[in-house]
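There are structures below to look over.
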Structure I
Amino acid sequence: MTIGAGTAAGSGRTALVVGATGISGSALVDTLVDDGWSVLALSRRPGPQRAGVTWLSADLTSASALAAVLAPENPSHVFFTAWSRQATEEENIAVNAGMVRDLLAALRGKDVSHVALMTGLKHYLGPFEAYAAGEMPDTPFHEEEPRLPVNNFYYAQEDQLWAAAEEQGFTWSVHRAHTVIGHAVGNAMNMGLTLAAQATLCRDSGQPFVFPGSETQWNGLTDMTDAGLLAEHMLWASTTPEAANEAFNIVNGDVFRWRWMWPKLAAYFGLEWEGYQAEPRTLEQSMAGREDQWRELAERHNLTEPDLDRVASWWHTDGALGRNIEVVTDMGKSRDAGFTGYRRTLDAFTALFDRYRADRLIP
């Protein structure tokens, strides 16, 4: 499998990565630079400096700010990975579809050839307000399933993408990921770092590593998406003619049960563990009030982030592990189109934990 066909394919191409400091965006920046691309990394605040990357700072909810910062730039490819969580789905639609609309409007008249949009499995499961409620397609989820009859900001983002593609003449791809784990701090939805923080706090307190979710999640099959694999997938689709103007699922390619995974994660951290509880204690409950403990841990171990709120997203991991439905995702469409990328999810977790330790995010 080739992602960008090596440096030669990337030579002379400029990628605009929107949301470049997030889990998915930062993995894309690394993947693109390694493949020989010039990268324009757009975020509210700049990330780490490295060769091949030009940081652009703008408020994505401001059309004028986007127009100003992108006026001198001329990317050939755009990778949109940003989102902003709002209180209601109506607000999610207004803000998140608006960011796609305004970003693409700011690129009108430029030499953009392809735009890749990252979404997720709420395409099949429904938005936060109606999550896993009502009738949904059977698993594994397939891309040809019709939209659910509910408002969903993913649908609104797709509509903005398609309208701009028709007007501006670029090709597009949509990438539906499931519970992305990767390397980022301060992200609103980061199960990898959240579980690492839970394990660290449990070890410091002499407590077992307790699964906080539902019986369905403990016993049922599930899958996940490694941020590096997602980056490879987005790069592949943006440079493969057969993948143009298509929506694709993207997961690691293996399936697992948490009752198998949880003891292995506990073993990595040297912890005793407990499985599904008849009355689950969510992470928001069991990890409440741990901010001072984390701050003291950070000082004792010289960690780089003393603010627990920037490390753990308890609510998101509670939502993913608390679902009462089995979620498995089909990758056949990508395989048929030529994408053969794969990750073993256990290896993705442990490699990520190793990187967190190397970067002193956990002791």
Structure II
Amino acid sequence: MTTNLLNYDLDGLAAFCERLGEKRFRATQLFRWIHQKGATSFEQMTDLAKSLREKLPASASIEGLKVVSRHESVDGTIKWLFDVGAGDVIETVFIPESDRGTLCISSQAGCAVGCRFCSTGHQGFSRNLTTGEIIAQLWFAEHFLRKHLGRDERVISNVVMMGMGEPLQNYAQLLPALRVMLDDHAYGLSRRRVTVSTSGVVPMIDRLAQDCPIALAVSLHAPLDALRSDLVPLNKKYPIAELLQACARYQVAAPRDFITFEYCMLDGVNDQPEHARALVALMQTHKLDGLNCKFNLIPFNPFPASGLTRSGMPAVLAFAKILLDAGMVTTVRKTRGDDIDAACGQLAGDVQDRTGAAQRMASQRQGMLGGIKVVVARDLNA
């Protein structure tokens, strides 16, 4: 059985080459051919010694993911479905803008966190992706887009780990993938332009700060623990105060001087003026810990199983004004690719759930909204 070289960062590839009796510079050559040039066979690697080219096929391969389908939005967004085997299909999205090209990458087949407003969470969880499966999304998209757009230079300038899955629950496979993205012999992306989005796995936020500090986005979605625990079940394990303290620690090592907080706007659930004022008070408290924040307000993208609806734009703008008036940097995310179900929270792919998520969340949905309103009122008046 051969080893898929997409699974290796440069150090891992160097160790593989050493096992073959080759020096490190051969790993660098291989790395460049695979990631910078998109080589799919060793015969293409003309500056490798012929003896090495003949040796490699017996022990190594370059294996991407099978494309199930490609969908293109009217706004230029492209969504790919990739087959990762055993009945699991994941999704990857390219978002073109005038000054950047952003690729949204999946880290798991499904997601075990189970956020109420996310269709991936409702679908359940199958397994973690390997490093090779994470990188294969970038490897394929970058070289497909170069051909598709007729460009020789790099097309993807930004990567966001915001696709299917909770990246920090797949840390062992995520870390080498991030190192490949940043490596100048591969994609050469800036630490400021690679973002991990997390629902708040506190111990792994601290690990990431030590191992590979890149841009961090935190799915917050509520200013109060009771409400956030209903929307983001992980909050029961890592409550808001603990999460924000971890964010303040992370900021010391982060490449940006702020942490981005994502806030999905849910009609009548978390979008009221009192929620905005509670959010301001929360952030002012944690600013004493050195935490600087940027808020990204995200229009909810409805799906039938959620039982939730999108906040109206007047409510979103009123919410944003309260944050802005308090001196908090705030943006409203522009919805992209919603006509092909590629917008935030819509990625669902097709996975073999091992968690019973659909049944569990359906049983909880019936009384969810009423329960949230009671809890919020109690917390705000405490």
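Computing distance in nm of label points 7 Å out along Cα→Cβ at positions 16 and 112 across structures I, II gives 0.5 for structure I. With distance in nm of label points 7 Å out along Cα→Cβ at positions 104 and 176 coming out at 2.8, pick the structure among I, II it was computed from. The correct label is II.
Going by mean count of other Cβ atoms within 10 Å over residues 40-47, which of structures I, II comes out largest? Ranking I, II on mean count of other Cβ atoms within 10 Å over residues 40-47, first place is I.
Each of I, II could give FRET efficiency 1/(1 + (r/R0)^6) of positions 32 and 80 (r between Cβ atoms, R0 = 30 Å, to 0.05), but the derived value 1.00 comes from I.
When FRET efficiency 1/(1 + (r/R0)^6) of positions 136 and 184 (r between Cβ atoms, R0 = 35 Å, to 0.05) is computed for each of I, II, the one that comes out at 0.95 is II.
Since every read-out is calculated from the coordinates, none of them should be taken as a lab result. None of these values were measured; they are calculated from a predicted model. Cβ atoms are built from the backbone, for glycine too; each structure is taken alone.
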